[in-house]
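The following blocks contain the structures, represented as structure tokens.
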Structure I
Amino acid sequence: MSLIDDELIKVASLLGEDEAVKIVRSLVKLKEATDDAIANDTGVRINIVRKVLYKLYDKTLVACTRIRDEKTGWYIFYWKLQPDQLDAFVRSRKKRTVEKLRTRLEYENAHNFFVCNKCGDIRLPFEEAIESAFRCSKCNSQLTDSDNSKIVDELSKMIQKLESELME
């Protein structure tokens, strides 16, 4: 298997777990196949094979060719991987992630946060903390000011890393 095939398998595992990995491996091996052939090769039920193939198709990671069966009149779909689309898929996911991280960074920069030192899982922005009179809703202890500079730094680093990867 090539490096691109390995990357396609990683993406498949993100999209559909074990079944998707089996299906992508089958397509790597068979090059082009019907959903029936893939189901027979993998041992995955046909409806799951189709579901995963449609997911991969929506992401343009597989292509299909439709041929009409002369005897039955039914269409037969032949599926094949499109490894050349992998880079575009990864880039679009990274761009979406950068947008989400930027939104989170703006939120972190725009708010002061308060935490409960006893519970540890309560973290409220100032607006919500003031509504509860700076008291924890679980244990009623006093909320304390929280420094979110580490979160801001981590978010900034992640954004820079992804943006530099997108520049490549």
Structure II
Amino acid sequence: MNGIFLSLVNMLRLRGGPESLPASWPLLIFLVAAYIVQNLITGQQFEDEHAAAKSLVAISLQVVVLSGLLYWRRHPERFTQTLSAMVMVGIVFNIVTWALLTQSDPTANQPVLALAWFSVFIWSMFVDANIYRHSLSITLSMGMLITVLTLAASYVLIEMLFLVGQ
């Protein structure tokens, strides 16, 4: 367990990738379940009745993109480690973002809080890009391109499925 935590810290510091995680299906299933439960609880706190479904859509898209890219780069054996890494850092960034959002006041101008949230968002993108870099054996800039495109696709898909018609 200490090795997994150290791997997580190194990924958050952009000093390592998913290759240091065990290729464990039980770990991956546990992390995905924790991620979905976390998003469900957060969604309930912010009165989002579609939080669980949105989490499932986002993680499903991530699975499809990741498995396709790993297959294309001829590294399908890296799937469990890479998805575990993506979900682990997602959980950490969700906790940080939740902490920031609980401090927000829609009636007040809070530029420091907005800057903190934006910094966490950019940091999370670099961490995801770094994970892609390691797992796909590509450059960080290509990893960032994949991160941005996946984020945009996830946003558009969730908008189409949950916000259209409301």
Structure III
Amino acid sequence: MPEKIHKTNAMRLLESAGIVFDVVAYEVDESDLSGVHAAAAIGADPDTVFKTLVLSAQSGGHVVCCIPVAAELDLKKAARAAGEKSLQMLPMKQLCAVTGYVRGGCSPLGMKKQFPTFVDETAVLFDRIGVSAGERGLQILANPEALALATGAQFADLVR
């Protein structure tokens, strides 16, 4: 693990917005890039660590959904929240081109472009939640309402 953590775009965005956050580094397991692994690696309850999913809308745009790492996204609920007819997962090979991030290091903060963002409503049950800091092996821990403010996100029921 790095002794000194370099700043990512996600961290810079939170700092410029005056949002208090912590960064936790963990050892990356290239064979398991799941959020469940990330939660275990930082010793956090998986309900408090959120994975960032990028979806393609039938209208041609993109939508970002943040859900607990052990949960499964309900595409119908996500589409309803986004006001879209339907959504589908963005193919992995397009993730970097669309967001600037790689699998296992995709943050809802600091993407190449700001997309409509939705956070599962369970986030508000916690004082702090974790999201990727925009790099594999780094998690940002911050207040969910503050993260929503920084991303322009809305809270919605998104999981099965």
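Read-outs throughout are calculated quantities, based only on the coordinates presented, and are distinct from any laboratory measurement. Small disclaimer: the values here were computed from a predicted structure and weren't measured. Cβ atoms are built from the backbone, for glycine too; each structure is taken alone.
Determine which structure produced the value -5500 for helix-only ellipticity at 222 nm (-39500 (n - 2.57) for each DSSP H run of 4 or more, over all residues; to 500), calculated from the coordinates; the candidates are I, II, III.
Details: I: -19500; II: -25500; III: -5500.
Going label by label, the one that fits is III.
Matching task: 14.7 is the computed value of mean projected area of the Cα convex hull in nm². Pick the structure from I, II, III.
Numbers: I: 14.7; II: 10.3; III: 8.6.
Source structure: I.
Ranked by distance in nm of label points 7 Å out along Cα→Cβ at positions 35 and 91, which of I, II, III sits at the highest value? Before the final figure, lay out the partial values.
On the way: I: 3.1; II: 1.1; III: 2.4.
Ranking I, II, III on distance in nm of label points 7 Å out along Cα→Cβ at positions 35 and 91, first place is I.
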